[in-house]
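Read-outs: derived from the displayed coordinates by stated rules, not from any lab. The shown structure was predicted, so the numbers you read here are calculated from the model rather than taken from an experiment. Cβ atoms are built from the backbone, for glycine too; each structure is taken alone.
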Structure P
Amino acid sequence: GLRRTSKVDDDLEKLSAADTKRAAFLAQVVVLVLDADGILDKQDLTIARQVIDEGRALIIAVNKWDTVKDKKGATNRLNERIETSLTQVKGIKTVTVSARTGEGLDNLMKAVFAVYEVWNTRISTGKLNRWLSAMTAVTPPPLSATKRPIPLKYITQVKTRPPTFALFSSNPEKLPESYLRYLIKGLATDLKIEGVPVRVVMRKANNPYENKAKRR
């Protein structure tokens, strides 16, 4: 496992840490185990972000939960920390456990299987485009330089693990990152793909009149 950076004091320990990181990025579901007395410090957040950037499913397990007196307060602090510091993924699953007593270990395994299933989610193109129509009706894309909404033609899923979608537009480079984040958040919430990275890649839609114009 990985110990805090301040405790990594020899070459063997550093090699062990590097091997652990490599194993995490080859995994499908990564369980980040934290001590209840040190929830999500700087190193924990760095590891979590690296796991998310690699597209892996992430679960946060809080160990030594049997020693926590104010469980409600600790849970609230953890959830707030996740929401403010790991905004790339909505609804990261957290499980409280005790390695000493075995408390919560069954729940941890259930969470692993559940998030693995979400990580493998596939959604039909028809359902995706009905969702896109509803999202753009509520909050239309911003206006382009010509004072017209940036057209979003259609969306389709191109891969799983993690769920990745291609969004087609005649002007994909003009869609602001803020609107793309709005769509990603909506995908995760509305289509029940929370707790795993969700990616949307912009692609240029074909113009059916372009080839006709070139042939003239």
Structure Q
Amino acid sequence: MRLKKYIDLPSNLKSQIAEDKFLLAYQLTDSENIVIWVINDHVERRDELEFLPSENRFLSLDERKKRLPESEELNLSDMAVKVIVKYDFEPDTNVLYEYFDITSENSGLKMAEESRNFYSAYKPDSKKFIVQKLEKLNFPLKYQTFSVDEKINYWVEKMYRFRRQVGESGCEENDAFDVTLIDNMKKIDPDISDILPDCLKKLAQIEQINAVELAEAFEKRTGYQLG
């Protein structure tokens, strides 16, 4: 899939989506369809829509469900885990997610349940994703021992590296800001909103860019309003 800017969208799609409601869009590689994220004012989150340009219409949720990938099993013997990967849409927003059930091959016990957006500007392969998640299982406990400054520094470093990775992939660095980022932050720090403004200010200082513009890009692309 390939990221598309609003200006590059087909005219028949732009006529139906106002630019101030647009978050991002992906051109699918296996079809002409375009997946687009727009602001949903009712739930203060984003909606995911799939547009069929040749027919000038959005696919219904039932149509999208018929095209879902089949569930699959990943046997990662070198990690002694078995992973079931399933695909489904988030209620209310219709965002397509990948769900990972990670089970120990030794005990048969479930070790973790993880999820991520199916469409993302930067998405590591499934094995790398699982390795990262297993390594971070115990991190939230360690994070709670951090001082406020240490927490801010942690998130600034994470966002800086992630933005660099997204930029090196050929996308805009601001594409690193999406709801997935917020969701992952809240899993570690439910009170992340208390320090997010300070995190973004420090990130702007490090990158030597305008802090106000960075905060505006963050709010627009995540749909999350800073306090």
Query raised in the report: helix-only ellipticity at 222 nm (-39500 (n - 2.57) for each DSSP H run of 4 or more, over all residues; to 500) computed as -13500: which structure among P, Q?
Result: P
Query raised in the report: If you work out mean projected area of the Cα convex hull in nm² for P, Q, which one comes out largest?
Result: P
Report summary line: If distance in nm of label points 7 Å out along Cα→Cβ at positions 156 and 172 is calculated for P, Q, the one returning 1.3 is structure P
**Report entry** Highest-scoring label, criterion being relative contact order in percent (Cα under 8 Å, 6 or more apart), among P, Q
**Finding:** P
